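Dropping the structures in below, format is structure tokens.
Where a number appears in this text, it was derived from the coordinates with a stated rule and is not lab data. Every value quoted in this text rests on a predicted model; they were computed, and no experiment measured them. Cβ atoms are built from the backbone, for glycine too; each structure is taken alone.
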Structure I
Amino acid sequence: MFEIVFLGTSASAPSVHRGLSAQVVMVKNYRFLIDCGEGTQRQILKSGIGFKRLNRVLLTHGHLDHILGLGGLMSTFMRWESIDSLEIWGGTWALNRVQDLVFGVVLRGAKPPMPIHLIDLKPGVLMEENDFSVSAFKVEHRGPDCFGYVFQEKPRRPFLVERAEELGVPAGPERAKLVRGEPVQLADGRVIQPDEVLGEDIPGARMVFTGDIGSLKGLAEVATGANALVTEATYLDEEADMARDFGHMTAGRMARFAAEVGVQTLLLTHVSRRYRERDVIREAQQYFPNAYVVRDFDRFLVAKGRPVQKLDESAHPIDPTDEE
């Protein structure tokens with residue numbers, strides 16, 4: 001399962017209630033900071049998640065509202081916090097700007113407080129563990145080398161306890177070996193194969209994060225059937241031409257897309273100060289009822305076999321009276 005904590009949900013510039021783009025995805029002992037807008041370090045502190053194990057940064061693109069917080073974050077690491085190393089993944093253009101910001105402005109020739117690895121991103125699998133993977137895919141926005149990310153749990157075959165008991169497989173190491181896909185020999189000499197006691201694959205949870213996006217080209221390939229699609233809603237349909245000109249999406253367009261490809265839950269972020277929050281959610285929910293406009297510090301749990309779960313009261317469908 002994946003937990004996502006939204007640290008900044010505003011588009012382009014902060015508002016009174018929203019910081020700039022940043023979110024943390026947590027899975028097992030891993031943490032991934034996706035984008036790092038201005039003020040992210042303060043949002044991390046306010047959220048209560050802290051800096052521990054926050055050593056992987058995934059950048060969607062190089063616009064300043066998505067990377068400027070790396071300067072402050074690095075300054076904090078130099079003086080207050082300690083991590084063993086820092087990986088910053090991004091396209092070439094984004095990493096060039098990070099190089100200027102972190103090494104040129106913050107460090108200015110000083111030795112980094114930890115090894116810093118700038119990793120030039122290409123589409124495909126970035127990280128693969130026993131039970132989940134993280135992949136990158138190309139998106140179209142303003143400028144080159146823009147990426148989205150897919151967090152995917154691996155499928156699992158359930159152990160059929162009743163079938164194992166029928167076959168006389170005792171509880172203990174024998175069953176553990178079968179779960180790992182290894183045959184076992186019972187005391188009476190019979191050999192039990194894993195297929196005899198394992199059910200059909202249960203697909204793992206999948207969360208897709210687009211970042212800023214100006215085109216739906218190729219998105220269906222990664223988003224179809226996703227448990228959660230996290231994407232932008234910078235404009236409303238009434239300003240669709242402006243959205244297209246600036247390489248962004250409308251809430252309505254993303255909601256229609258989510259309905260078309262069978263997404264379970266739509267989490268909309270990158271909200272412009274030009275709109276009332278309730279108008280954004282009203283537009284989205286008319287096409288896709290299970291849409292949310294997320295707020296700073298909202299938390300969601302994405303797990304296989306069940307609806308996306310809100311982890312606190314602040315993470316709620318915004319409907320009624322909010323006129324931010």
Structure II
Amino acid sequence: MSEDTGKIQDLASAIKRLARPGASIALGLGLEGFVPFAAVHEIMRQNIGRLTLIGPISNIPFDQLAGAGLVERVIAAWVGNVSTGLGHCYRRAVEKGFPRPLEVINHSNFSVGLALEAGARGLPLAVSQSPLGSDIVRDNPHFMHMECPFSGRKLLAVKALKPDLAIIHTQRADAQGNAMCWGAVGISRQAAYAAERVLITCEEIVPGEVIRADPDRTLVPGFLVDAVCEVPWGAHPAPVQGYYGLDNAMYVDYSQSTRDPHQAEKWFGEWVHGVKNREEYLAKLGRSRLNDLMVKHPARGGSVEYGW
């Protein structure tokens with residue numbers, strides 16, 4: 001690629017290249033915010049399956065991919081709907097094996113973060129006291145009781161996680177993939193460093209000097225990134241700090257529409273397969289709805305002097 005375009009790709013091409021069948025994919029790493037829904041819906045449109053999903057308290061993209069029959073395994077702290085609680089597609093997959101049986105490996109938010117941190121450091125395991133004493137570790141292949149060789153204390157070994165792909169949504173990135181983010185980023189950084197490949201989707205691609213002028217906000221350095229895609233509203237219905245808020249109505253509608261598997265299929269047909277790309281999805285949402293979600297009360301940070 002030329003210097004001007006760097007690692008910029010359109011989303012469909014990036015997903016086709018990086019999200020391979022049978023892969024382990026870390027996403028939803030910012031917890032409630034920065035959820036890469038546009039990328040998830042593209043995975044669904046391309047029918048990329050047999051996936052292992054990795055995340056903390058994992059929002060409805062896990063539920064949607066499970067409902068599409070594309071997930072074999074989930075490694076997470078929780079899967080559901082942040083506005084209504086239950087993820088109905090996920091529950092059907094776990095309890096009834098519909099549309100595909102689903103293996104679940106339980107973690108806490110903290111332990112999945114530790115596992116990714118260990119993967120990022122090239123270690124086979126992390127050591128922790130959490131979640132010792134909880135049922136999470138019972139018959140769980142990702143945890144093992146151990147004794148500290150120095151103090152004799154009882155500890156827990158946590159198996160490292162190294163995803164094949166991490167998909168991370170941010171506010172800004174440059175053409176080389178240097179991704180700027182502010183707000184609650186959860187365990188996004190750990191996943192980016194642990195993953196074999198990294199896909200950045202962002203609200204806007206900006207010149208490199210914008211990123212370099214505020215380096216402390218660089219969440220993921222470009223040398224880790226395989227592709228960067230400019231996808232405005234790419235996290236909707238999840239919020240993105242400084243751009244738009246959570247679309248609670250969409251979460252409620254999704255919950256109501258997925259209680260029944262036939263209704264779930266209809267919802268996917270309308271909001272995922274019924275639109276070719278994010279642009280058509282946004283047109284379907286309508287400008288009035290988008291305007292209602294945009295930031296109404298700006299709270300700008302102060303400028304920072306980095307000179308010496």
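For which of the structures I, II does the calculation of mean count of other Cβ atoms within 10 Å over residues 154-161 return 13.8? Write down the numbers at each step before the final one.
Working: I: 13.8; II: 20.0.
It traces back to I.
Comparing Cα Rg over 2.2 N^0.38 Å, for residues 10-177 alone across structures I, II, which is largest? Please list the in-between numbers first.
Values: I: 1.31; II: 1.08.
Structure I comes out on top.
If helix-only ellipticity at 222 nm (-39500 (n - 2.57) for each DSSP H run of 4 or more, over all residues; to 500) computes to -6000, which of I, II did it come from? Intermediate values should be presented prior to the final figure.
Values: I: -6000; II: -8500.
This figure was derived from I.
For the read-out relative contact order in percent (Cα under 8 Å, 6 or more apart), a value of 16 was computed from one structure; give its label from I, II.
Values: I: 16; II: 19.
Of the structures listed, the value fits I.
From which structure (I, II) was semi-axes √(5λ) of the Cα gyration tensor in Å calculated, if the value obtained is 38, 26, 17? Spell out each step's value before the answer.
Details: I: 38, 26, 17; II: 29, 27, 18.
Only structure I yields this read-out.
Assign the value 22, 15, 10, calculated as semi-axes √(5λ) of the Cα gyration tensor in Å, for residues 194-249 alone, to the correct structure from I, II.
Details: I: 37, 9, 8; II: 22, 15, 10.
Working through the options, I get structure II.
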